[in-house]
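The following blocks contain the structures, represented as structure tokens.
Read-outs throughout are calculated quantities, based only on the coordinates presented, and are distinct from any laboratory measurement. Quick caveat: nothing in here was measured; it's all calculated off a predicted structure. Cβ atoms are built from the backbone, for glycine too; each structure is taken alone.
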Structure 1
Amino acid sequence: MDASEFSAEAIPSELSGETILITGGAGFIGSHIADAVAPDNTVRILDDFSTGSRENVPDDAEVVEGDVRDGEVLDEAMAGVDLVFHEAAVVSVQRSTEQPALSHEVNVEATIQLLERAREEDARVVAASSSAIYGEPESVPIPETAPKTPSSPYGLDKLSLDHYLRLYHDLYDLDTVALRYFNVYGPRQTAGDYSGVISIFRQQATDGEPLTVDGDGTQTRDFVHVSDVVQANLLAATTDRVGEAFNVGTGSSISIRELAETIREVADSESEIVHTDPRPGDVEESCPNVSKASDQLGYSPTTTLAAGLESLFAE
């Protein structure tokens, strides 16, 4: 299943005739959002193409090439917009640990610049937050009210973004929604960190290489298909529940060891599973409570992990 396969019925009727900016719109999640909204809206993509691909951009979308931190680029990208899906980010936990200042510039400072321009345009902002804001949870499933103890600069940056969105709503009456993604997977994803572990295992299984599991593999994660993440974004674009944050996942988790075994089976691969050193500071359990998104947004994840993996290997 590809997120671009959304039917017209799946898109809120209010979301048409809008001028929509998608930052990071040539990347994994952003490009799927672009595909979903392009038929009925004017879509503008802001991307520096450092990780995104021009092949992912819808044919009729306007492209502003540049860095989200560049004020002049933001001025051009934000001019006349009604709605922003803010996906541009440094998304690697490891990179944020190695380059915390860069992570802060892109994930926090650029977001503040974007929010300032959104105030000028009176544009709604739906932004990608992250499960990384929770750190090691006290218990699972994790509600939005759980303690926030991020264990990486990336998690701290996303927590700052999360707070700034609420603050801009409370102070300036700006329509904002923060979506706390758990582990997103699907077509167009590149390998990296746990969000990309499915891509890593898929490539290893396809190439007949060992599937490398960090530590003992008992770590649990909730893997949510990109089509369901697009669904959450579309709902957030039209909801009255602004100034809020919502978990986006499936509400079910799987161990990394079991994930490797499942992918090996789906790929009909004879690759062995090998264990490497555990990653420092790795969160043991991660699974969201998605009842708030269900009750207040109408969010309902529809793609099971089994179906999502089958579709990936059928490509």
Structure 2
Amino acid sequence: MTPIQDILINNKTTNSPIWLMRQAGRYLPEFRNIRSQNPNFINLCLNETLSSEITLQPIERFNLDAAIIFSDILMLPFGLNQKVDFKKDFGPQLGNLNLEEMSKLDEIDFIEKLYPIYKSIKKVSQSKIMINKDLIGFVGAPWTLLVYMINKISPKKELVSSFFKDEFLINKLLNIIEKFLKIHINEQIKSGATIIQIFDSWAGLLNEKDIPNYIYIPTLNIVNHIKSLSIPVICFPRNIKNYKEFCEIVKPDAINIDYNVNPSKIVNELNLPIQGGLDPKILLSDKENLKKNTLKYLDIFKDHPYIFNLGHGVLPETDPNMVDYLVKTVKDY
């Protein structure tokens, strides 16, 4: 059993394993080298040779306990034939929705369109460097995907004013998202993913009254599906108003907390494994500050099942030497 699975399945409290969100990516010179020659992000995600190489880059550099497949949550709308572009210094831009076309989309066509992702997972899972390490597959939560697919750009602070206007569209789209999320998850697991993480990047946008319908119920359906396949599932409902309530209802195997959460408070509220929390900006400071903050999290969670991670992804301007120092600090604890 891997160190992370020991925590997710057995609730072990000895030794905190470590992996980082966005550990494969923009802060690594070897990634930037590949990216400079491959400007189209979607094509890069669909290049099984390069995406598997990128996934393994941080594993070759640092003593991490898991790889996370180099991909994107928006590969799902792309698989559903919605146009997806990534614009430099702007972020994702999605095309118009064709609900009728999506409703008729064949499962085989969807799998075929995303097939290079599954081949990449398989390639990574067969790498010798992955012995006793987990391979994390992931998806966007139904709510976050709904936001991108209707809003068409990152909402940052708010949704387009007409977002909730068409209830039929929302309900129909949620059903389509749920159906194809399950297919996407199945294929990742079949290809070698040993854990699935669900990213709900825009969980913090909703009013409390809307959270059950848009977050709890749809995410619970996905969590139950993953559990039925005997694979552990981690949820990251970023900036959600009530982590405790989320865990009691959705019941993931672990919860990733964001950096706005008070770790001393949350450790007493939750009785399931916790992951993450450290502000990625701390990696931009100095080693002394990084060590102090890392030890703070490790001390708080020393008697609680804990996987070390960040409260969001590694920032592009991060020095890889600081990541190395972080990993060593966690391993030496």
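What the table below lists for this structure:
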{"item": "Given 8.8 for mean projected area of the Cα convex hull in nm², for residues 159-286 alone, calculated: source structure among 1, 2", "result": "1"}
{"item": "Source structure (of 1, 2) for Kirkwood radius over Cα pairs in Å, for residues 71-166 alone, computed value 15.3", "result": "2"}
{"item": "For helix-only ellipticity at 222 nm (-39500 (n - 2.57) for each DSSP H run of 4 or more, over all residues; to 500) computed as -14000, the structure of 1, 2 it came from", "result": "2"}
{"item": "With Cα extents along the principal axes in Å, for residues 135-174 alone derived as 34, 22, 10, matching label from 1, 2", "result": "1"}
{"item": "Which entry (1, 2) yields the derived value 111 for volume of the Cα convex hull per residue in Å³, for residues 223-278 alone", "result": "1"}
{"item": "Structure with the greatest value (metric distance in nm of label points 7 Å out along Cα→Cβ at positions 31 and 103, set 1, 2)", "result": "2"}
{"item": "Among 1, 2, structure where distance in nm of label points 7 Å out along Cα→Cβ at positions 95 and 119 as derived comes to 2.3", "result": "2"}
{"item": "Relative contact order in percent (Cα under 8 Å, 6 or more apart) - structure with the largest value, from 1, 2", "result": "2"}
